[in-house]
Structure formats: C-alpha cells, structure tokens
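K.L.:
In what follows, structures are represented as structure tokens.
Only the coordinates and a few stated rules stand behind these numbers; no lab work does. Just so you know, these numbers come straight off a predicted model, no measurement behind them.
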Structure I
Amino acid sequence: MTDYTELISEFWPTVMLAWDEHGDKNPIIECDVDTRKVLAMPAKEYLAGLSERTREAAQRNFEEISASGGMMVFIRDDRNRILQSYVFMPSEEDS
C-alpha cells in the first residue's frame with residue numbers, strides 16, 4: 001500500500017478550506033494527485049461511484065466516521081490506478 005500522508009499534508013490547507021465550507025453536509029474530500037485538485041463531494045454520490053467490491057465497506061466506514069465528526073479523505077492517483085481512503089478524527093482540543 002502506498003503511503004500518501006506526505007502528499008495529504010501538502011493538500012491539507014485546501015482540504016480544511018473545503019471541510020470548513022461543506023463539513024456540515026458530511027462530504028467526502030477527494031485529493032486528485034494528477035490534477036492537484038481538492039473536491040468536497042456528496043458522500044452518497046461519491047460512494048455510489050465506487051466499485052461494488054469496495055462500496056459496502058467504505059459506506060460502513062464513512063457512517064462510523066461521520067457519526068463521530070470525522071472526515072474521510074480519498075486520494076485519487078489515476079496514473080498508478082490507486083484510490084485510497086484516509087480517516088481524520090477531530091482532536092480532543094477541537095471538541
């Protein structure tokens with residue numbers, strides 16, 4: 001599994017802007033490696049676009065995360081054919 005945490009840190013200011021603007025709607029945030037874009041997308045539509053193999057597990061994971069106030073971020077790396085999710089939970093000092 002490729003580790004994209006360093007790349008996420010590059011995207012982080014934009015991820016947080018997207019979250020601040022749309023977080024009340026519990027979006028999924030996608031960071032596209034190739035286009036260098038960050039998108040906040042409606043979770044239902046995003047998850048429906050996943051392969052059947054990964055959709056159910058991602059849906060369950062998303063429901064647990066969003067119920068706790070967390071954020072699910074997907075890294076899309078089309079060049080390497082990777083779509084990988086990361087979970088970020090609110091820190092205790094934010095609550």
Structure II
Amino acid sequence: MPEIKVKLFANLREKAGESSVTLQGETVKDVLLSLTDLHPSLEELIFEKREEAELHGYINVFLNGNNIKHMDKLETRLNNGDEIGIFPPVSGG
C-alpha cells in the first residue's frame with residue numbers, strides 16, 4: 001500500500017499537534033479516514049459527514065500541488081511518495 005505524506009495547515013496543524021504525518025492508503029479518502037482515526041479531533045474540521053466521506057465545502061485538499069476537486073475527488077488514486085496538503089479556510093488582514 002502506498003505511503004503518503006500528509007501536511008496539515010493552520011488550525012488542523014494546531015489540533016493534531018504536528019505539521020505532517022505519513023499514512024498509507026490507496027485513495028485520498030482512505031488517507032483522510034486514516035488521518036481522522038489517528039487524530040479524532042480533526043474529524044469535525046475536515047468532514048461534514050464522515051460516514052459518507054463528505055468533506056466540508058471550505059476544506060481544500062491538494063495532491064502533489066493539484067486540487068483534488070479537479071481530479072477524481074476523494075476517489076483519486078495514490079502512488080507511493082505522493083504528498084497531500086489539507087488547507088482549512090484562512091483569513092488574514
């Protein structure tokens with residue numbers, strides 16, 4: 001099974017207590033479910049409905065720099081060494 005580096009940003013990083021983690025999974029969905037198993041506090045921040053693997057609309061997930069919304073979304077297949085970045089909404093001023 002492919003090993004995937006998951007990078008967390010903003011409040012996701014704070015909640016998890018780490019900036020990245022390496023997980024295994026065949027699809028983006030597999031990895032995100034594993035991530036929320038490892039860090040249950042992230043579940044409500046990432047998923048609207050975990051049982052249906054439905055992401056919050058404001059969460060952006062990138063695979064190797066490309067938004068998964070322009071790929072096969074959560075069913076996007078992964079390869080060993082891929083990198084996922086998860087971005088919550090961020091505001092500044």
Structure III
Amino acid sequence: MTAITEQSATEKTGARTREAAGVISGARERIDALDDRIIGLVQERMAVSAVIQEARITSGGRRVNLSREMEILGRYRKELGKPGTTLAMTLLELCRGRV
C-alpha cells in the first residue's frame with residue numbers, strides 16, 4: 001500500500017494504522033449489508049401494517065390499535081432498553097396512515 005493510499009484509508013476510517021483501517025472497512029461493509037436488510041424488513045413491515053389497517057378500517061374499526069402499539073413499545077423497550085422505545089415509536093410512525 002502506498003503512502004497516499006494508506007493515508008486515504010486511514011483518513012476515511014479514522015484509524016491510525018492500515019490494519020485497523022482494514023478491520024473498520026470490513027466491518028462497515030457488514031453494517032451496510034445489515035442496513036440494507038433492515039430497510040427491506042421495515043418496508044415489508046409497512047406493507048403488512050397497511051393490510052392490517054385496511055382490514056380494521058373496512059370492518060368499522062379504528063386505524064390505530066393503541067393497546068397493540070403499547071405492546072410493541074414494551075417489547076422493544078424490554079429487548080433494547082430505553083432507545084428501543086424510540087426505535088419502536090419511529091417504526092410505528094412509519095407504519096401508520098398508509099391506507
């Protein structure tokens with residue numbers, strides 16, 4: 001690796017060595033792949049939620065089921081701690097009102 005290439009790799013990753021830059025680059029590739037999967041799963045969740053909302057509304061029910069949302073918030077909080085609640089609230093917001 002040339003000095004310029006080594007400098008670019010370490011600057012891009014914030015690492016101080018070429019070895020650390022390699023580890024960070026590989027881990028970031030994994031994170032990018034995980035993010036792609038997460039985005040796909042969120043989009044799938046949004047589609048399933050739309051089916052549920054449509055069925056509920058056409059049967060005369062409300063668009064949102066607050067007791068179910070509280071159940072989801074509790075599950076995320078239990079598994080991920082306080083930030084899990086924020087994540088669940090974001091997911092619920094993304095999935096509401098698609099009908």
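K.L.:
The value -6000 for helix-only ellipticity at 222 nm (-39500 (n - 2.57) for each DSSP H run of 4 or more, over all residues; to 500) was derived from one model only; which of I, II, III is it? Please report the intermediate quantities before stating the final value.
P.N.:
Numbers: I: -13500; II: -6000; III: -28000.
The correct label is II.
K.L.:
Here is a follow-up. Please compute Cα Rg over 2.2 N^0.38 Å, for residues 24-79 alone for structures I, II, III and give me the label with the greatest value. Please report the intermediate quantities before stating the final value.
P.N.:
Details: I: 1.12; II: 1.05; III: 1.60.
Of structures I, II, III, the maximum of Cα Rg over 2.2 N^0.38 Å, for residues 24-79 alone occurs in III.
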